[in-house]
Each structure stands twice: as structure tokens, then as C-alpha cells.
Structure 1
Amino acid sequence: MTFTQIYYGGNGTTPVDSGMPRVGQMYGVDPNGDLRWYQYSGTGQSDPTGSGLGWNSNSRNVIGVGWNSFRKIVTLGDGVMMGVEPGGNLRWYQYNGNGESDPTGSGLNWDPNSRNVIGVGWQSFRFLCSKPYEGRTSTHSNNSALYGVEPGGNLRWYRYLGNGENDPSGSGLGWHPNSRNVIGVGWSAGIHYMAAISDIILLVQDDGALRWYRYGGNGENDPTGGGLGWHPNSGNFIGKGWQGFRHIFGGSDGAGGYVIYGVEQNGNLRWYRYAGSGENDPAGSSSRWHPNSGHVIGVGW
């Protein structure tokens, strides 16, 4: 099996002291369009044979069909997914299950608004990734974000606050007023891959260097790329040799660290945990990386 897309679902918005049941949930799209559900609760124990160590028993179940029609899929937490069609329509979905098998794509556990159009013109981004919201309470509102990189290198910010209400004209229903603002420039040349891992952004350069960023703003317009809202460590190197991955995805582990998954060309799934704050480490040798980082935890991805 070789997934065409893989993405992390976000940890959910249950208050942290009550647990976040979606930690480790991820989704893979088969070439035939089947959408498969997974949940990993291990800590990177080596499993080079792919025996299933640390995986939920429902992992690999099909929960939907026809997902190969999307150019790109991103997530916003709580099972919310958005798919970009070739023509630019952005469709909204919410999955509320726990990986129960649905091989016919009957709609089991999907919100009734699923598949509604909530935006248009999304096909032009070179990179598109998302920061899911998690741990939301009455005092912690939706802080999700979508980041889109245009071919010229402008980085645009979006936040969706709706619940999948149909908006086929792309009128902006449910979107934060700062959506589409530029928050950075120069995000194109020399970039091999871009991934959002919870509230951090990772860039893989063409030479394999891994750069760390954190954006804490609310989409305030910054067309000159002056750094408004960015953590001072943004742009620092935290590793090397990352150019060989076909997919990079992950999220926070709910315990102060970030779990990063990388899929190699041969389908091996490797596990990493990073607990730093972007301290410069071009060699990727610091103790901020968990000792199990780099272990294979699955095959055939």
C-alpha cells in the first residue's frame, strides 16, 4: 500500500485535564480513494516488521470512499477535514467515529454537513497545511489556522469558524475577517516540503535541512514579511537529512512535545518526538529529540 495523502487529525477540544481522545489519530488515502483511519498511542518503540505495536485495533479500517478526488486534504481538529478539489472548491467534513469499518462509504459517523462547499479558488497554493485547534474550553476559543503558500512565495493565513454551512459562491461565510491576509513572504524558493505540526510549522529545504517556525498572531496583515506575530526562533535549523520523506505529518502529544511522522520512499513510517522551542541545532543532535526518534513503527505506508 502506498498512500497518496496522509494527515494528522488533531487532538480534539476536550479540556486537557479530561484527556484529549483524538491524540494520535491520522488518516490515509489509498490510490483507489478509500479513506483509512489509524490511531497510534506508542512512544516510538521500534517495530520494523510492522506488527502493529502501539496501534489501535481499528487502525487501517476504511471509513470513507472517493477521497482520491482531492488535490489536498487538511484538518482542523475534532474530526474536521477540508478537501481541495482540482477546480478549487473547498469541501468540509467532520468525522465523529473511532475508526468503525465502513467499506461502502455509507456515511457512518459523518456530520450531515459533510461534503458542503465552504470556499472557492483554493487550487493555486503550492503548499497548504493546517494548525488544528485542541484543548478548547470556555476561555480558549478556536485558534486553528490554515497556511497557504502561493507560487510567488506569499504565505496567507486563514481561520474557519463555521460548521460546514454550505457556501458554494465562496462568499466568506464562517471565515475569520483576517482570512487571506499575507503573514510572510519568500516561502517558495528552495523549499522541498511544508508541514504544520500542531502550533509549529516545519519547512524541509531542498538540501534536507529542517527549519522550525511558530506563528502566534491572528492573521494581522504583514505584506512585507516583517515578522509580525512570529516566534524569535522562527527560521532556525533543528535537523538535517529530511529530504527523503514522501509525507511528513504529526501533532502535539498532549505532554509538551510534538510527535512527527515521516514516510520514506519505501513505505517505512518513522516516529520522532521533538520537545524544543526552535533552538538552533543544524545537526539535529540535541536532547530535545526523544531517543526513540527515527525508529520505524510501521511499513507499507
Structure 2
Amino acid sequence: MSSAFAMAETERHRSVPLQKQATARPLTIQELSNNQEDEVLGFLAQRSVHTVYMGGLIRDNGLVSPNNRGVFYGCRNQLGGLEGVALIGQKTLLEASSPAAFETLGRFLPGNSVGHLVRAQQHEVDQLREYYAAADRQPRLVRREVLLEQFAPVPSVEPEPRLRLAGSADLPIVVSINACLVLEECGIDPLSKDPQGMLERTERRINQNRVWMLTENGHTVFKADIISETPEVAFIEGVFVRREERRKGHGLRCMTQLALNLLSRVKSICLVVNEENSRARSFYEKAGFNFSSHYNTAYFTPL
């Protein structure tokens, strides 16, 4: 799942047998192709809230696309059954249906030589960090987070009918806000690292009708991005409330309106918030989000 992406530079093989110590079953890792899309989406849908980012990318772009800014791999058993899927790029994510597949893919991830983040449930990241450590790689930063999920708007909060979709004229301010949020979260300014990429990704999201805003007197009061969406879940990131307008109810009203808009077509909405940010977590809970799982995000520097 919640910034900047880069194409993975892992060595790409069509079939990579890995030796297993934890299981007698030999598993193979294969780079996935677009003709396997239905199979992969079906696999990911089994835990839709945990796989919404990967599932949304595939639905938007297919399994093979430069817009994924990473490479999708599948882990298969002897019978050819899919037991795991991983996206390896600057955002690296892993979903496995068996411990053997998790270990097989987990030991494969440290070969990603670009700077990247790994996000997963807390216990999974703890295990993945052991695989990275075995490859002499340590994260420069680890964020403890919580995954929150909402199934219905809060009936006691009045929605904000002026909440609107961002348009092309809003692109500069949306890019600026998102860059500040990324810098605050992970210490890297995406406008210094990849300004053109940041601009293109934000423009594409606006064109997909996935950025919502409230503007008053020429100022952006509220903004939220729908980072990824499947028929089951919408994943929100980049929530912003203008500092001067906080504690006035704008955020709650806009989040309620956003929930009304999204929950008419998906079953739930989810987001990830820093575990130490008690104010943000309290805000989301007031907006109708409830605890789903503990998450960690580990940031790695390039090899």
C-alpha cells in the first residue's frame, strides 16, 4: 500500500528456482505477464484490504507497464498454482498464501538495488527485515503504522457538498502539497529527486478523477488522493487540511462527503497512519475509521 516510485533493477529471469530450507516443496519465482491478470487479481482479492495497492495498479495498467514503476513476480508450486505475488520497485509489496511462498519471495526482495520502501503487516516486515539483514541491508528508517478501515460514513457528521474533483488547473498546488507530505513522512523531497515523474504521476491521478479538494477564497482547505481502487476497497493517501483551517470541522465534513462518494461503489475505504501521530488517528476515528491491523514501512537506500 500509502509516494515516489522507480523501476526495479533486480535481475529479471523468467523462472528463478530458489533453494528452500523451510519446506520440502520446491517453489519458483516467475515474472508475471499480462495474460495472467485474471489469475493474479483473483489471488489478491482473497485479502482485498491488504492488497488494494497491487490490485489497483493491475486494474489501471495491467501486470506489465511502466506506470507500475516496478515488476510483478509470482511464486508457484510444483503444480503451477500461485502461492504468492510481489511487486518489486521503489514501493515493494508482498502477498503470500503460504509460509513457504512468503519466505521464497522474501529472500528474493533484497536483490532490489534501487532505493525503495517495503510495506506490510508488522509481523511480516519483521520477518522481511531478517532476510534483508542476511543480505547485509538495513533500513535507514522504519515507520510503525496502523491500517484503518471504514465501511460506512458517520451519520452524525454533516457532509461537505462543496468537495470537488481536482482539475488540470489544480495540478501545481496538488503537486506542492503531496511533495511536502512525502518529505515530512520519509525525509526525501520528490521534487528534488524526480520532479517530472512527480508531476506526471499527479497529473495522471487527477485525470483518473482520484483527487478531491475543497477550495475557499483561493486557498486549498482540504485535499485527499485515491491512490488505488478495486471493486472491494479504495485506498486513500495524501490527506491534507490547511493549517489555518484546522479545528473548524472542515476535515471531518470533507472525509464524510468523500466516504459517501466512494462507498457507493466500493465496500470499504482504508488508509495508513503513523502510529505515533495520535492526533491524526483520533481524527480518522472520528471520521468513521476503525483499526484493522498493525503495519510497518521500512525504507532502504540504493545499493
- line: Output 3.6 (distance in nm of label points 7 Å out along Cα→Cβ at positions 131 and 259, calculated) maps, among 1, 2, to structure 2
query: Quick one: Rg and Dmax of the Cα atoms in Å came out at 18.2, 50 when computed from one of 1, 2, so which one is it?
result: 1
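Where is FRET efficiency 1/(1 + (r/R0)^6) of positions 75 and 275 (r between Cβ atoms, R0 = 30 Å, to 0.05) largest, in which of 1, 2?
Details: 1: 0.85; 2: 0.50.
Between 1, 2, the highest calculated value is found for 1.
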statement: Output 17.4 (mean count of other Cβ atoms within 10 Å over residues 43-50, calculated) maps, among 1, 2, to structure 2
task: Have a look at 1, 2 and say which one yields 0 for helix-only ellipticity at 222 nm (-39500 (n - 2.57) for each DSSP H run of 4 or more, over all residues; to 500), as calculated.
output: 1
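If FRET efficiency 1/(1 + (r/R0)^6) of positions 99 and 155 (r between Cβ atoms, R0 = 30 Å, to 0.05) computes to 0.35, which of 1, 2 did it come from? Walk me through the numbers before you get to the answer.
Working: 1: 0.35; 2: 0.10.
That value comes from structure 1.
None of the figures in this text is laboratory data; all of them are computed from the coordinates on show. Small disclaimer: the values here were computed from a predicted structure and weren't measured. Cβ atoms are built from the backbone, for glycine too; each structure is taken alone.
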